[in-house]
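Given below, in the form of structure tokens, are the structures.
Nothing in this text is a laboratory measurement; each read-out follows from the coordinates by a stated rule. Please read these numbers as outputs of a predicted model, since none were measured by experiment. Cβ atoms are built from the backbone, for glycine too; each structure is taken alone.
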Structure P
Amino acid sequence: MNTLKNYITGAALMVSAWGMAQLHTIAEKHYPAMYENQTRQLPSPSATPEKITLSAKELVDININTMMSDPVLRNADWGFVVYDPKTKKIVSSYNENSAFIPASTTKLLTTETALSMLGEKFRWTTQLEFSGEVDDAGNLNGNLYVIGSGDPFIGTGKAGSSTYSTISKDFMYALQERGIKKINGNIIVQTAIFKENKLAVLPANVVWMEHHNYYLPVGTTLSINPANERVIAKKFNPFEEKTKRYFYISPYINKMVYAEQFDGGSLTTKIADAPYSLANSLRTTLVKNGIPVSGKVESRITDKEPELRHYITAYKSPALADLVYDINHRSDNALSEALLRTSGFYKNGDQTLESGKNTVTSHLAEVGFDMNGLSYSDGSGLSRNNMVTPISQVKYLTSIMDQKYYQTYFDSLPIAGQTGTLKRSFLTIGNGQVFAKTGTLNKVKTLAGYIKTNTGRTLAFSLLINNYAGSVDQVKNRMERILEPALEL
């Protein structure tokens, strides 16, 4: 019995020893490869781990992933994209195809449409004329005419434009130089389209009569008689003829035509406002300075039989390029809305919000704007009904780079840490490298424009954040942090 017990015990010890040997062998085989064929010593605590270098794009992507869990942005709706205009490819993005409230980055669309349609050198003209005769005593036996062209900035003093008081004094001095000491007549205000801007066509829906260096509205194209229409031929210039002629965009063939008689109806569209406030200011200035005006200020919308008039002087607005700079730099809502309506007037002859909106959206469609997700409700971005996708913004900004007015448009954008609404942003990193339009509404913060990277590239970007948590300063800080690694691309 003892012999059996001894045998069993011995066998158990042999099995146990064999098992331990197998475990030792397995453990040996699971050492990392770097320790194979080496002495089994643990690495020195002072050994330096291998350094991992990430590309600029990887850093941008990692930064985006980090921001997804940030307390300010965790529950926000936001999208971001960096786009390379040269390769026409996305560099990095997040939610770029989703639509967000763009706030004042809407002005990017409004101002570019105006530059494209009117030209960066476009100026509004307001002209002073008189009818009748001036006698030897300096009495004007006739009317004064203030002919405006729908200048939306006149009297505001913004972007280098003059105030009503300044223009009135200049007009008064011009009258005095002509020896006019008294006006026995009215001051009549009208709206016109001045030829000097060299617009390709006149606004649609309105019939215009040529008068000296401008066109006066005389009626609507509604129910006009097509039998009178004559297409303007390239071989002769009807504008130089002395015969009275009416010009308009034919509602039948959608081309510019003229007629020698007008059979249409009275004006049905809302043309640009005549400078009524200026005329009242002028009358007050004249009377205060000893030039009596016997009549009143009168607004004349249409004039089929204008009396003979004589030029006195004119006020010209700053160039459209200067006004666009002011709008984008200061994010001026009132001027942006006025510019929208002006664009509608010069396109459709109708200075209404709907006309302006249709003008902008038609232009965007023509230039290939990605209309998916777009809702354009006003010219300034104040409406929360405005919607746009980040990808459509950057592709749009890229397409503008090929336009002749691109430099004017680019220069209108605030510069990070230096000018406009970006003057107090990017005070260290990114200073002078981000050129973009800002946007702010309650719980909405946006930024779209261009980046000049440290490697010399120009990239387009859009960052639209809605429904963020925290303060405006906190979300601005997150926006700067999102863009910071993009400067190394």
Structure Q
Amino acid sequence: MYYLGIDIGGTITKAGLYTSQGKEVIVSERSNNIFTQHPGWVERDLYDFWDSVCWCIQNCINKSGIKNTEIKGLGFSAHGKGLYLIDVEGNPVRKGIISSDTRAISVVKEWVKQGIDKKTYKLGRQQLWTAHPVSLLAWIKENEPENYQKIDTVLMAHDYIRFKLSGKKYAEITNISGSNAYNINQNSYDKNMLDLFGLKDAISFFPPIISSFEQAGTVTTEAAQLTGLAKGTPLYGGFFDVIGGAIISGVTNEEILNIIAGTWAITTRIKNKIIDNEYPYIWGRYALNNMFFVHEGSPTSASNLQWFIDNFMEQNNNIFSEIESCLNKLEENNDNLFFFPYLYGSNISLDLKGQFYGIQAHHKKEHFLKAIYEGVVLSYLIHHERIITLEPAIKKVRFTGGPSNSKYWMQLFCDAINIPIETIELQQPGCSSAAFCAIVGSQQERSIEQLLNDFQPSYTYYTPSINRHRIIQKRFEKYKIIGNSLADIAQKLQK
């Protein structure tokens, strides 16, 4: 028996084929065109998006040589937030909006000014963010009223692909619980909560909620022809990719912390109940029964490095190895070059944009690269300081995402947090977690904990250097001083 895991990122879509024991057979991937025609806009064409998924699935099946009837289920992992809208005929209302989109910043600022964030936090346990479905819906209602009138259903990224495969409209719990339309206390959508956002009429847009391991339809005849899957193949809910990363990393108790880095830098732990705190932590429903996840994060991670590579470097298949070699040759110094990884959003101020600070004549390309690697880590520390204050104390840190393939970056993270880090040795953790979702969903007598115990992945271990930790902490203090000063300037310029 085999299972397919579909992993939907901001720019790349992947499909991975796995055995019932979680062993990877083959992975296919395809880049999606991203549209940024206006400042702050980050969109994808939904027809192209669907074509990419179909191609990845077909490629997996064809190259593996298995029969499509041997595939017993599909699971999903996808980026959180964003907005995917369909009309009553099931056609896209407009391009899909990705989680790094910031067009709704004026909407969010106005809500904060009115104190709406404090009112809604008690209900949804979410901070306000520009790419929340409610923020984007409010923006569309104001700026694209003709499109707002066409909306039949609001979907997240994996909900949309599941709909295209099955014709069934559902919202998966780990993702929709972070939408700001979901009342985490009532375990349901909240019309009064939406009313606070000026979206009382939008309650009808949100589809029924399903759990991660729940079957959510089967592959239709049309989808079977387009993907090469067998008609009737079961589909399962899936995961918000951050939760998928935590699951595949074995986060099954409160003493393990997961860090995931990609477009977003997010640190996640789980709790058996929501804890009231002066700081507005972000909470959601975890994939394990009766558990909640609590996390901190922002779109301030590895995508900043990709931007630099795409725009200022000659690309080749060994680009990351070459960068790593270059960074290892740099001498340790107290260089005052800082990078603030805020190309897609900031965790200091909504107004603060990405920038280098402290550029001098002697700086070369390698210094800018080092500043980017370090800047991503320093930005993450803002989130880390908050999440570790929750009890109990963290005993283990598991890291997933693109930077986990970089020994230089992982040692930098490890020294910065001063806690040993374990990176799971999986080529495609997103696809793996998605496939695990289908394996558990189809074998109801087998829990995710049992599957993870049977799976037994290998890990790479990193140990912190106390001397490097002290150096990074001093850099971090400077980083915060400069960042807060730049935020003040940015705010004044907005007036």
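Comparison across structures P, Q (criterion: FRET efficiency 1/(1 + (r/R0)^6) of positions 259 and 435 (r between Cβ atoms, R0 = 41 Å, to 0.05)) gives the highest value for Q. A value of -0.75, -0.96 for log10 I(q)/I(0) by the Debye sum over Cα atoms at q = 0.09, 0.11 Å⁻¹, calculated from one of P, Q, originates in structure P.
I have 22 for relative contact order in percent (Cα under 8 Å, 6 or more apart), calculated from one of the structures P, Q. Which structure is it? Comparing all candidates, it corresponds to P. Between structures P, Q, the calculation of distance in nm of label points 7 Å out along Cα→Cβ at positions 83 and 123 yields its largest number for P.
Given -10000 as the derived value for helix-only ellipticity at 222 nm (-39500 (n - 2.57) for each DSSP H run of 4 or more, over all residues; to 500), which of the supplied structures P, Q does it correspond to? Answer for the origin of the read-out: P. When volume of the Cα convex hull per residue in Å³, for residues 91-154 alone is computed across structures P, Q, the figure 94 traces back to Q.
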